[in-house]
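J.: So, here's a batch of structures to check.
A short reminder: the numbers here are calculations on the coordinates, not readings from a lab. Just so we're clear, the structure is a prediction, and the values are computed from it rather than from any experiment. Cβ atoms are built from the backbone, for glycine too; each structure is taken alone.
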Structure I
Amino acid sequence: MAVASDIESVVTRCFAAAKSTLQLPQRADHLLYLDGWRGICILLVLVGHVSPALGRISNVGVEFFFVLSGRLMAEILIVNRQPLRTFLKRRIARIVPALATYVLIVGLTVNLLVWWGGAPPVIASPIAALFFVHNYLPLDAVSMSFEHTWSLAVEEHAYLLLMLIALLSRRKPQLAAGLAVGICALTFANGLWLWIHPQPNAQPFFWRSDVRIASVLLSFSLFILAKGSWGEGLRRLSWLAPVAAFLAILTMIDVSFVDPFRLTLCTLFSAIAVNSLGVESSMFRRLLERPILIWFGTLSFSLYLWQQIFYTLSHFQLSAGAAVFLSIGCALWSFKRVEEPARNYLNSKWRREVARMTDHSAGSHRATASA
């Protein structure tokens, strides 16, 4: 009996430890179905990376990330009118600490291995990844361990452009949407030109910010336009989001190469899908609010970073199951030890600085008034 009790105690402690390890915080200011959408995004990336036959589906996962960013940035910058300095600081706190940790650890590991093998050091790729210019490196300078940071470069460049649009439009929704649509048309045309006139030793044209930023811009403008009365009708169509998401996947799933026409259709369907979410009784929304999808969505950024190294190793006989297991393990460590603590610390620190500046300004004003 004592042995059985000891075994039960050990098993209970193991389950408690596993539960604590796997448990992730839920942010009060997040819409659960959008976290679930993030979960869909990262699962599509993982499926595309571990299954060569479905490789192109990872592009759809990244596209879903882009249109989600456009929808959220429109709400933050134009609807909620978040101060641009606050917006920039929150983007830095969200992205930079976890990315810098990944680049440092993987960069050192890769360079130790190539040094051991007598190969030249890998310098350009990690530096370009850290400074969000990796998608403009010459192809022969790209290290596979960092090539996924092209999408982070696109998003960061999109944030800067959207800040400029918010500034130029003075947060006037229709003007902001018009500017975004105009720039979006230029990027589509640029993508077509680059596809017709490929550049030697260049990464794929659809990894460039001056092409793929269209995905963020289109969703940004669509969210603003959908805030009107016709947008409410759009969001009442409970079938629209899942059908549009399915069509976005269908445009890319069976292609051996990406062309601007399929990419444009994928962007359009993806933007419609994410901007028509929110129907309270929608079966698709209830699916997105499933705990497992929210869990993957919460972990999505760290998981996106760390899956790449194991996707790279899968080319050297690492099994798909091991790649996924190790990716999740590293992502959990990154989220709990780096991403979440750093984000909370930086945001809290910057909020305290704003509060001190406000108190100082108020004190100076009172002193002037009393004088």
Structure II
Amino acid sequence: MSAVRGMLVFLRGVKCLPRRSEVFPTAFLLMLTLAGQAGAQSNEPRIGGNAIFRLGYNGVYDAQSPKVESNDILGIMIASPELHLTRQFSFQSEIRFEDIRPPADDRVFEDEGLFVRKLFANYKASDRLSFQVGKFTPSFSFASLVTPGMFGNNYNKEIELIERIGFGAEYVFDAWGAGKHKLSAATFFDDTSLLSDSLGSSRGPKELSDGGASNTESFESIAIALEVRDVDVLSGLSYKFGFLHQEHGDGGVADENGILFAAARSHDLGGDRSLTWIGEFAPLWNFDGTDDDISYTSAGLVYEFGHWTTVLSGTYRRRDLARGGAFNDYSVQTSLDYDIGHGLSFAVAHEFLRDQNVESRRIGIRLSAVIDLDRN
């Protein structure tokens, strides 16, 4: 209970902090000081993380609106380098090169930009408690992070709190056979710095006047999540509860509030075979600061055998419009992935899609390579 009280005090404190220009220099200096104090007990500085490279094709066909149909050849890079200065202190990042807007027509390696999705400092005060400061993704979503497949996170990725600037804390604890618990809390705002833009095809930068949930340049938005893994009584079970409050930005009519319930369980079938089911429900009120309410219901089945992974998953997204009516959208994907070895994999997928009540189908092909960046 003392740990929970400490995290709540932390949250209440940071919500009263001044704006970003005054907070972050002080926060980084504090974390660097802590890193220096821990340095005498650490190993040599080292580089960690990985980089993912993908070459792929997306084809949208059989669309109710012909303008949606397209053929898209694309390249993707997701580099996640980490600089570990001590055992306790590290800088972590995620740098992406990918499409920054949906295709409007056929294209070949077009509309791609290089941008920074994460850049933050992480300090491990102990094996149980850690702190983050900078540009990161506060914990809230679940299914979009654990569902494999090329289109496995379509729609439900919209509730990921990507590219937020703020402060976070995580506390890990055991609960008498009820699993390993991780309690996360963060206060944040949407990134409007130079890092909200991209090189190559430009996607910004985002401005305060753009509005939207948490686009406030002040610490008025919070996310709290409890994730549980390795439950003894139900082997392979994990689950998550989340709460989200995002202050509305310019032009918004109300603050966004949301909750999340999610679970997954893996079953070992023996002989290099396993079956995993995933479920999630996340309703949000006053979505993105509007008068609309939206809910995401996701489910998935993952069957792994040898080097193969097959996935059947989908998300139903309902948006009740303040002006009346609703969008009843869905994404249902089937995918097959083969692990070639040495960091290489090949995948194909098909998706049935309904977006703002307009239906289409999509096929995808990917060749992926993962490179380990660890350097001792």
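J.: Could you figure out which one of I, II the value 73, 63, 50 for Cα extents along the principal axes in Å was computed from?
T.: This figure was derived from I.
J.: I would also like to ask the following. One of I, II was used to calculate P(r) over Cα pairs in 5 Å bins from 0, in percent, for residues 151-302 alone, giving 2, 9, 14, 17, 20, 17, 13, 5, 2, 0, 0; which?
T.: Numbers: I: 2, 9, 14, 17, 20, 17, 13, 5, 2, 0, 0; II: 2, 9, 14, 16, 17, 15, 11, 7, 5, 3, 1, 0.
That value comes from structure I.
J.: Out of I, II, which structure matches -3000 when helix-only ellipticity at 222 nm (-39500 (n - 2.57) for each DSSP H run of 4 or more, over all residues; to 500) is calculated?
T.: This figure was derived from II.
J.: One of I, II was used to calculate mean count of other Cβ atoms within 10 Å over residues 111-118, giving 10.8; which?
T.: On the way: I: 10.8; II: 18.4.
The read-out comes from structure I.
J.: Still on this model: Can you say which of I, II returns 15 when relative contact order in percent (Cα under 8 Å, 6 or more apart) is computed? If you can, show how the numbers build up before the last one.
T.: Values: I: 27; II: 15.
It was calculated from structure II.
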